[in-house]
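Any read-out appearing in this document is the output of simple, stated calculations on the displayed coordinates, not a laboratory observation. Nothing here was measured: the structure is a model prediction, and the numbers come from that model. Cβ atoms are built from the backbone, for glycine too; each structure is taken alone.
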Structure I
Amino acid sequence: MYESACRALILGILLAGYASADDQAASGDVIPDRPVPLFNRWQENWAVLADPRVAREPFDYLKYIPLSSNDPASYLSLGVNIRERFEANDAASFGVGKNVNQDYDLSRVEVHADLHWGSSFQFFTQLQNDNALGKETLIGVDQDKMDLEQAFFALKESVGDGVLKVRVGRQQFAFDLQRFVSVRDGPNVRQSYDAVWLDYETGRWRVITFYSQPVQVRDLRPFDDYSNARLSYSGFRAERKLSESVNLAVYYSRFKQDGAKFPSITGDERRHIGDIHLDGKTGGFDWDAEVMNQTGTIGPDTIEAWAVGSLAGYTFASLIAGPRIGVQLDAASGDKNPNDHQLNTFNPLIPNGYYVTLAGYTGYTNFIHLKPSLTLHPVQRVKVVTALGFQWRQSTHDAIYTQPDVPVAGTYNRPGRYTGTYGQFRTEYAATSHIALALEVVHFTIAEPLRQAGGHDSDYVGAEFKYEW
């Protein structure tokens, strides 16, 4: 009750009077754009508020606290994220095992402080308080009461013809559409990494190298999340802009996990990963394609696994509501033979949790996925997506998996390739630059392998309120 009252008080204070703005300079003057909250809050630049002509909002004295009278780029900025999502799920894991019809609220509150000293130095810190109110069966990504989400320093310097950026500390990063490496924004607890990150950009090139230990949630007491060398992820990535609208990225990475568990084997997992990603737009067409291969060892066995992800669409910009017709095709390998001393089960690494749907009925492991969709913008700031998904197992000698890579009991090495069909409806409303609403509904009709395991059709509803200041 106390936490709910605090959240309501913070929200009420920050929402007050947001429609107001100061008078701007005379017509014809070039006035800097006012910043808006970004997905990664540490990427915001509030130094423009040093210009008195920029439109003002309440509490801007906390968004831009100058630290030097001679350098507007030296400042401290404070901010808040609040996300409340009500979820109703009548069949987690398709009702296999303990079937609990759950209605609950996922509550996430984040507060941050962003310190800039000149244009070269930054220190960013963010606290989180995540609660799953009313949820009976908790998993690690549901709840994390009062902990350190991010705390890193960053340096930016000109080197040669480019810019070198370095980040050291607890931070968040992601690649591309976050199929495999993500901030994990879909679940309640976002994924952080204790990491060293180096980024060099010059011309059309960007080169990245990093070493990280993904942060693991403990949630026994405040500030008890941890990382260690038993779970690590590191790599090297090169990006190239082939044109103004076409991008290519290639990277090698290494994933290490001690004591990994799969249906056919348990052991220390060492995966060597190669990934190629291509995305772009031309005319009304857009596309995004990614291929990943994984080799290595787990215990005494070898690893050979793969995955592909793709989506493409065409937008009829001249038509009412700007309809986009899209298709998504994904596949990930499953184990071919549990007795051949080679694991073919693909490891989705740290997926984002909403690439398929928010319902979590599908993991990016041992599956083939076809999803046509229609996206509309009926009015400004409103987006509506309807989709129909079809799913198969890539191998019947492996299990059916739910998000992220949890095998469904009773499906391992059982016959039946087709998994099921689902319908998805999602609508998003960006009410202001600070407030967003969303509603997602998913119905999954299971196929015979899940029915034989004791499952049944599943329904999910998620209603989300998001506030960023």
Structure II
Amino acid sequence: MAGHGELNERLRSLPAVDRVIAELGGTAPPTALTAAARRAIDEARSAIRAGGPAPSLEELAGRAKNHLWQRDRTFLQPVINATGVLIHTNLGRVPLGDEQVEAVRKVAAGYSNLEYDVATGKRGTRYAHATRLICELTGAEAALVVNNNAAAVLLTLSALSAGKEVIISRGELVEIGGEFRIPDVMAASGTKVVEVGTTNRTHLADYERAITPNTAAILKVHPSNYRVVGFTAAVPARDVARLALGRHICFVHDLGSGLIEDPGFAVDEPLVRSAFEDGADLVTFSGDKLLGGPQAGIVAGRAKLIDKLAHHPLLRALRPDKMTLAALEATLDLHLRGQATSLPLWHMASTSLEELEGRATGLARALEKQLGQGTKVEVTPLSSVAGGGSLPGLELPSFGLTISDGERSSAELQRRLRYGTPPVIGRVEEDSLFLDLRTVPPDQDATLLEQVARALKD
């Protein structure tokens, strides 16, 4: 181990912060350059005290550049989704289309009538935006928009059943992404959770026996992120609604995915309008997922109940911003005009196998011309999934590329693709790297080709 004098000499040999910054150049804000340089020097000091050698100025600059690179990667940035998961929560759920983006641009670029009534010249409310369209599409009397569906459920229960009982089937106590659980949402609302039935079987009599004078509502949660098969039983929404009506309690149906119309691929997924036809007093659902819009939560139903939610103090904490409302209005308008197939989600889901195979073949041929003999690119039949807690079990036939390299593992190839600009996110299964083209828009093919070629050449 180095003596005290030798240790101090190594520490004194480290360059000053400004010298490291000079090596970096002006590629980042001054505060970021300073922070990266100091971090590199601090790491070098720790290594020296642990017995390591003093790094050169070039080595320190290299480490500082890496810190700057890591800093830049934390910013929100576009990625190419080649996972085959259409509603990918980690990658921002569903992309927005041209009309949705243009609607956001218009209201974001200047002032808007967010909380101003241009007809009267008086203060308005942001909760009036989009609600007329929601009611037209679903048949609801009234509606509210909040920032996501969990917020919609939380607001509904807080306003209608705080301090009272809400009945729910044990088979519907679901957990959604990020370990976010329905029982936790219910508890946070101040509701007393009353579980009925078993995990796999719940009967109407279970609900009937659980109703007490303190019961405020029955909550039915659509299991949109899992399926229970085999020896199962669930009570149809229509029967639950009839029971709730007869006992003068509220029936809340959480549909989650928010399917407005049948796209042809959403097997057994209930429509929002059908939930009202079955007798639900309130229905909660997402503005993204199968609706194809921005992240938002929607509560729709009886006007008297919606009015209670609108006057609850929690609503202000859950309110959506102007850009969300603009994108949601554009989404709903596309549905009303019968143009939902132009939404990116619906377009991706309905793309033909012939088109996907043709694109995959073209990309494979282009890559083969650029890469050496050690790299193998194959056109491969794949299966895409809905994701995002929607349509569990649904698999959409697809086509994509399987890429293998004699010198690098699939995990290393995936890492190289992630480090590109933009990052390409594929999936690795059984030591093979797959790039599913169903979730890659055609206008990204050239960029995908460029990034794959870069990752394999470097």
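Quick check: 5.5 is what I get for distance in nm of label points 7 Å out along Cα→Cβ at positions 75 and 395, calculated from one of I, II. Which structure matches? Working through the options, I get structure I.
Can you tell which of I, II yields 24.1 when Kirkwood radius over Cα pairs in Å is derived from it?
Values: I: 24.1; II: 25.6.
Source structure: I.
So relative contact order in percent (Cα under 8 Å, 6 or more apart), computed for just one structure, reads 19; which one of I, II is that? Each step should come with its number before you reach the end.
Working: I: 11; II: 19.
Going label by label, the one that fits is II.
Assuming 0.45 is FRET efficiency 1/(1 + (r/R0)^6) of positions 243 and 355 (r between Cβ atoms, R0 = 25 Å, to 0.05) as calculated from a single structure, say which of I, II it is. Intermediate values should be presented prior to the final figure.
Numbers: I: 0.45; II: 0.00.
Here the read-out was taken from I.
When helix-only ellipticity at 222 nm (-39500 (n - 2.57) for each DSSP H run of 4 or more, over all residues; to 500) is computed for each of I, II, the one that comes out at -1500 is I. Out of I, II, choose the structure whose coordinates give volume of the Cα convex hull per residue in Å³, for residues 291-410 alone equal to 108 when calculated. It must be structure I, since only it matches.
Here distance in nm of label points 7 Å out along Cα→Cβ at positions 171 and 283 was calculated and came to 2.2; which of the structures I, II was it taken from?
On the way: I: 4.1; II: 2.2.
Answer for the origin of the read-out: II.
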